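Participant: Each structure below appears as structure tokens.
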Structure 1
Amino acid sequence: MINYKHLNYLREVALAGSLARASDRLHLTPQTISAQLSLLDEAFGVELFRRQGRRLELTEAGEVALEYANEIFQLGDELEKTFQNFSTKGKTRVFRVGVSDLVPKAIAYQLLQPAMALKGLRIVCMEGKLADLLGELAVQRMELVLADSPMPANLNVKGFNHELGSSSVSFFATPELQQTLVTAFPACLNNAPLLLPSEGAAVRKQLMQWFTKQGVRPVITGEFDDSALLQAFGQAGSGIFIAPTVLQAQLEAEGKARVLGHAPKIKEHYFAISIERRITHPAVKAITEHAQGWLN
């Protein structure tokens, strides 16, 4: 049976690059660590380190062992957090969640509503740029980030993407603006005032490609990082605006905008980014299960 302390020594030596530096971190003598790693070599029947000058470098087998070790300790962390959930039953727990400013507020509300319904839970919600929110997630100042795109691959943050679902987009305008459009959708978009998400939004590129394919050139009169502000300008008549199709009934019920048409091939995707590989937090589970039934 594997001795998990030995795996921890392997991780520390791989990180430090030498027995001496690892011994300072582990508060053990280099000789003790060396002896324990030798036992791990014997258990696996392979050499895990090779000496390169004064440094110790992982062999190919060592790289494989390190990858497994990282996953094992990640699962251990998740197991500990799972039982922390059990130990806090009957008490009010704080659930900290970040919402990217590119996620429509109405979508964020719908996604978070199931968590709000959980007893003994108090939600602390922060909005901001995705990179900033992921930084907070990395240092465990929040449990979840809702975003319109997965975590960037080049970002050095330990987290896992959980796709919640997607929605196509629709185009909306106030009744007054709609009356000025003389052609049918999508031709009515040509030379019409249009409000768009900023270039940082995942859907922006899809929209520009779709305009080209449809042969229309709207006049972009506003670009917004904040989806709620974009919608507010749209409902005030400043231009045609887009919104997720799943919000159509809500927007039309408010009486400030009517749907002009749909773009079913343009999809807005939504992701829950967490520090858990396997979702165990009750609030995150409630959010993901509801979203996967509500979104496409």
Structure 2
Amino acid sequence: MTDLSFFPVRPMTMLNYKHLHYFWVVAQEGSMTRAAERLGVAVQTISGQLSLLERQLGKALFNSQGRGLVLSEAGQVAQTYADQIFQLGEALVEAVDSSGSESTLRLKAGISDGIPKLLAYRLLSTVTNMPADVRLICDEGEFEALLADLALHRLDVVLTDRPAPAGGNLKVFSTPLGEFATGLFAAGPLAKRYQTGFPASLDGAPMLLPTRHHALRGHIDRWLENSRIRPKIVGEFEDSALLTTFGREGLGIFPAPLALAEQVSTQLEAEPLGAMAGVSEQIYAISNERRIRHPAVEALCAAAPRPPIQPRV
């Protein structure tokens, strides 16, 4: 990048937000070439705009790494503020666009694929019951991908079964939304066959489980070991919805929150076999650390039984 040793330090003037936007896109893409393709401009244009921004700030914002670019320490600070600036800019456009007609509050929520969808619905009903008119925009994916979208402010909140990792450059709040006791359910003939003598009856029974990527799996494995039960695991699933679909078709016994037994019975036509003592699923809402927080995220976290877990830096 630009050699700043020749640039005198000057008093700060008003930022050129076009320069800042070019920097923000390069930071997201990790390459001026990819940023130029995304913005539809020449690489030389972006290079010149970044040089002007670095001259104004008096700091190098990128360091070269191979054929790409990585943020310098100053660049990481600048990206944090740029994220907030452009996210608020998008919110401003949406607010002005909806003014004078309908006042709709949009909540972009990411839902980790391991969370039971009925449980996600129950938690997000806090938001849908707000006095304001709320529009939910839900995305589903893997934990790491959702956190990346949260960092880029493509999401307002992520619902997941684990808190955000400590350390690193990601500054977020992980708020526990509840701990839900888990039981085993079965549909059709499986329910009648394995209800009697639970849990000893589960030895050799067909079972559907989440993969070992999910926090719940470790709790279930320990419970099975302590109970000296060896089921026949016929399926492992990343996606909880796919797991319960197989369970509804009677292909195996499957775990679900006991608090949702009525909904599981109605929607999945499955009956509870029994509780797994000591096995529960913790759900967290992960949100960005901002001075201005989303009202719907505040409502979701306000219903939590405990205060937010502060990020460690």
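Participant: With FRET efficiency 1/(1 + (r/R0)^6) of positions 108 and 276 (r between Cβ atoms, R0 = 30 Å, to 0.05) as the yardstick, tell me which of 1, 2 scores highest.
Facilitator: 1
Participant: Out of 1, 2, choose the structure whose coordinates give Rg and Dmax of the Cα atoms in Å equal to 25.7, 84 when calculated.
Facilitator: Here the read-out was taken from 1.
Coordinate-derived values only; no laboratory data. The model shown is predicted, which means the values in this text are computed figures rather than measured ones. Cβ atoms are built from the backbone, for glycine too; each structure is taken alone.
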